[in-house]
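S.K.: There are structures below to look over.
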Structure P
Amino acid sequence: MGAYYCAICRQTAFNGKGHIFGKHHQSRLRLVIMKFIEKVKEARRTLKKPEVEKFDCTQHKKTFWCYCCGQEVERNVSDGNMTVLHGGLLEHMATPEHRKSTHKFWWENKADPKLKDKVIITHEETQRFKVEVAKVLETFVEQEDEFIKQQAELIRAQEKRRQELLESLVEVCFQGCNGGIHHCGLDCQLAYFSDA
């Protein structure tokens with residue numbers, strides 16, 4: 001028997017792979033799997049009703065650790081402008097590599113086989129998710145376009161009010177100017193020369 005490093009328990013066992021049958025390992029394994037299943041459950045909720053948000057690098061650049069694959073995976077899918085929440089996690093769970101790694105992880109750790117399907121997303125579920133995401137993205141883009149139009153209209157209205165105020169101020173100053181300092185406090189020399 002040689003040394004065996006257990007990634008679940010984060011320790012080296014010197015009784016070989018017999019460690020995986022021990023109470024400590026099985027207890028830790030159940031805890032890890034339940035934690036992992038909770039992440040997947042949260043993502044599964046978005047399969048039928050995907051969520052799209054405006055991109056925020058502090059919120060949407062999160063990753064999660066896939067215990068089966070032993071790698072860090074992006075939780076969301078983003079193009080820099082908008083983010084599909086849990087899109088990265090769902091995409092990863094549907095890959096053949098994840099399916100293969102999950103089977104290997106379950107076999108090597110002697111995990112409960114009934115829980116295995118809870119961390120795998122089927123190809124059909126992924127296809128339905130993509131169809132729903134397309135609909136939600138279209139709605140999101142329309143809402144963003146409408147918001148941009150409203151903001152542009154607001155900016156134009158503010159600019160028009162500023163222009164009107166400036167014109168009325170200039171008009172008042174020009175009428176009261178005699179080539180010197182007017183009661184408004186503005187130097188009207190420039191206005192005097194522009195009228196000439």
Structure Q
Amino acid sequence: MTSLMFKSLILVFATLFLKAYGDLPQWCVADSQAPDSAVQIALDWACSKKGGGADCTKIQKHEPCFHPNTVKAHASYAFNNYYQRFKHQGANCYFYGAGIPVTNDPRDLQQWCIADVQAPDDVVQKAMDSICSKTGAADCTNIQLNHPCYLPNTVKDHASYVFNSYYQRFKHKGVSCYFGAAGITTTNDPSHRSCKFEYIP
């Protein structure tokens with residue numbers, strides 16, 4: 001096969017790939033790993049009439065997208081509104097490092113809250129102790145000995161269950177999955193064996 005024929009085949013395959021995958025729908029959401037302070041700055045810009053010009057009315061109180069009342073949830077709506085409006089004019093989903101594009105419709109996105117593997121164990125332990133010390137804040141019984149979520153018996157595994165229990169109970173009241181930088185959201189169900197992680201729409 002000549003070099004010219006090889007290059008032609010590469011071009012054909014590239015064209016077919018772009019036709020098949022280049023038009024995948026994309027949404028723009030707040031990066032779960034970005035600090036809330038950075039996300040808030042980007043959100044303020046997106047909603048500003050002199051800045052991004054996004055329609056942010058639906059994230060106001062008593063509006064359909066006010067809950068969950070968190071910076072990242074509100075920013076995800078505003079970022080996507082801006083991105084969808086102006087992407088054909090060159091707008092991107094960067095937002096100073098606070099935004100990230102996704103191919104799954106965020107309206108259908110299920111999220112759980114778990115311990116961040118990069119967080120120090122003492123920070124994770126402190127956050128878990130704080131939650132479990134509050135009566136009715138989270139279900140901390142399932143991580144006790146002889147209960148379904150005791151194993152694996154590690155700080156982060158136990159904290160993941162507790163963080164998620166608290167997050168699911170109170171996310172619609174404005175609670176986030178931050179926990180002093182000890183928590184992180186995931187779209188993969190962390191349930192394992194008989195240990196079931198709750199999800200509340």
Structure R
Amino acid sequence: MAHCLQLVKIHSVLDGLLVRTLEISANDEVSNDHNFVRSIEFSPDGSEIYVGAEDGVLRVYHVGSTLVMRVFELSYSVYGIGIDKARGRIVAGGTNTIRCWDDNSTDIIWQEVDREMRISSIALNPQGSLVAAGDLQGSIHLRDLERGQLLHKLHGHTDSVYAIVFSIDGRKLASTGLDNSLRIWIMSAFPRCIEVVDGHKWDTI
């Protein structure tokens with residue numbers, strides 16, 4: 001769980017006990033008093049934790065340590081994180097920017113900067129071919145993971161999209177938003193919404 005400021009608390013799923021606390025120090029451009037933690041993602045094998053913060057830095061920790069192993073820098077706050085260890089790709093998004101790095105070298109593979117874009121969430125499909133990015137303007141961007149090319153822009157939510165996730169087989173995408181709806185999208189040559197559930201909590205899938 002993330003504290004409202006610069007703390008990440010790791011608890012055991014077995015008994016709920018606190019295992020470790022990570023203190024997120026801001027970079028020189030942001031006061032430590034306002035470096036909110038905005039996103040958290042575990043690596044698929046559970047050995048690392050990726051923490052995105054208000055200062056535009058994505059920090060990577062080993063779950064057994066409080067030391068930062070490596071960092072990835074975004075222009076603005078990091079609101080969404082996607083991890084593909086098999087292909088060595090990390091994707092993060094925030095205000096105006098979505099960026100993909102090589103997880104090992106931290107080199108930038110591609111990025112997209114758009115003044116109208118407000119990325120709130122990121123998901124990668126299991127096949128390692130697609131990046132889905134939820135937008136505060138209510139749309140979902142589908143991009144090619146390796147090149148960053150925009151393939152489709154999904155419309156349907158009437159307010160900000162805050163959570164997205166692919167199904168285990170990658171054939172479907174679920175999304176929720178401030179319109180309090182859960183939408184299920186089929187990932188075909190022409191992706192489309194196939195189910196809408198109203199009254200759903202806006203930030204949880």
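S.K.: With relative contact order in percent (Cα under 8 Å, 6 or more apart) derived from the coordinates and found to be 15, which of P, Q, R does the value describe?
M.R.: Answer by label: P.
S.K.: Could you tell me which structure in P, Q, R was used to calculate helix-only ellipticity at 222 nm (-39500 (n - 2.57) for each DSSP H run of 4 or more, over all residues; to 500) as -12000?
M.R.: Structure of origin is Q.
S.K.: Tell me which of P, Q, R gives 208 when you compute volume of the Cα convex hull per residue in Å³.
M.R.: Comparing all candidates, it corresponds to P.
Values quoted throughout were computed directly from the atomic coordinates according to the rules given, and no laboratory measurement underlies them. Being a predicted model, the structure only gives us computed values, none of them experimental.
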